[in-house]
Structure 1
Amino acid sequence: MSCSVYLDRRVFTVGEPVYITLVNLGNAPVRVGSWGVIDEVGRVIYLVEPPQIIISPNSSFVVIWFQLDNEGKQVGRGRFRVLWRPLVNGNVIECLSDVFEIS
């Protein structure tokens with residue numbers, strides 16, 4: 001099973017929406033599972049488990065992060081990655097985006 005996480009670019013200003021594309025590169029359908037944002041040391045900044053939409057093989061699903069943490073506060077400048085944990089046949093796998101920056 002393979003998955004990927006793409007962002008529309010690598011640098012964002014504070015408060016700007018971040019468009020995230022979750023891609024199922026495998027041969028089996030996946031459930032969205034959970035996705036979130038971690039900082040450069042791996043600390044969870046934001047984590048959500050949305051309704052469990054199924055993503056078909058070779059298909060994608062777009063989510064938007066409004067740069068808020070789990071407490072609803074604006075995230076400041078820094079370097080981050082998106083962490084996606086889709087469910088495949090009941091098993092969790094992990095996919096990470098490239099590092100992106102909020103400046």
Structure 2
Amino acid sequence: MRIHFANANFAKKHPEALKGFLRAQQKGLDFMFTNPRETAKIWMKRADLKLPEAIVLKTWDFYTRAQMAAKPIKGIETTMKDAVQFKFLKAPLSQAEVAKLIDLSYLP
């Protein structure tokens with residue numbers, strides 16, 4: 001599951017900043033999947049990873065660009081089932097309640 005949280009007041013006051021952040025993230029993901037070797041080198045340097053590059057590149061075997069997309073939203077039913085099972089929710093949320101929590105209007 002990929003989630004981004006934003007304060008509702010911030011989003012209302014600064015919608016272009018939020019949209020810009022999400023556009024930049026999408027561009028970063030595009031770069032990451034188009035240039036895995038360069039991305040792995042940057043990641044290894046910035047995170048001070050002491051692993052061989054070949055091991056770091058294995059990350060791209062587990063995640064695809066489509067899996068990292070912010071939409072469409074998938075898996076909410078499973079998430080709510082788990083939330084009820086582990087007592088984070090008393091009952092699954094209605095579609096109306098979910099719609100209040102998820103706003104895709106800021107996505108590129």
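Each value in this text was obtained by applying a stated rule to the coordinates, not by laboratory testing. In this text the structure is predicted, and so the values were computed from the model without any measurement. Cβ atoms are built from the backbone, for glycine too; each structure is taken alone.
Given a computed value of 3.4 for distance in nm of label points 7 Å out along Cα→Cβ at positions 12 and 68, which structure among 1, 2 does it belong to?
Details: 1: 1.3; 2: 3.4.
Working through the options, I get structure 2.
Tell me which structure, out of 1, 2, gives 0 once helix-only ellipticity at 222 nm (-39500 (n - 2.57) for each DSSP H run of 4 or more, over all residues; to 500) is calculated. Value 0 for helix-only ellipticity at 222 nm (-39500 (n - 2.57) for each DSSP H run of 4 or more, over all residues; to 500) corresponds to 1 out of 1, 2.
By the measure distance in nm of label points 7 Å out along Cα→Cβ at positions 4 and 84, tell me the structure among 1, 2 with the highest figure.
Values: 1: 1.0; 2: 3.1.
Biggest value here belongs to 2.
I have 15.2 for mean count of other Cβ atoms within 10 Å over residues 60-67, calculated from one of the structures 1, 2. Which structure is it? Clearly, the read-out refers to 1.
In this comparison of 1, 2, the computed figure 152 for volume of the Cα convex hull per residue in Å³ is attributed to 2.
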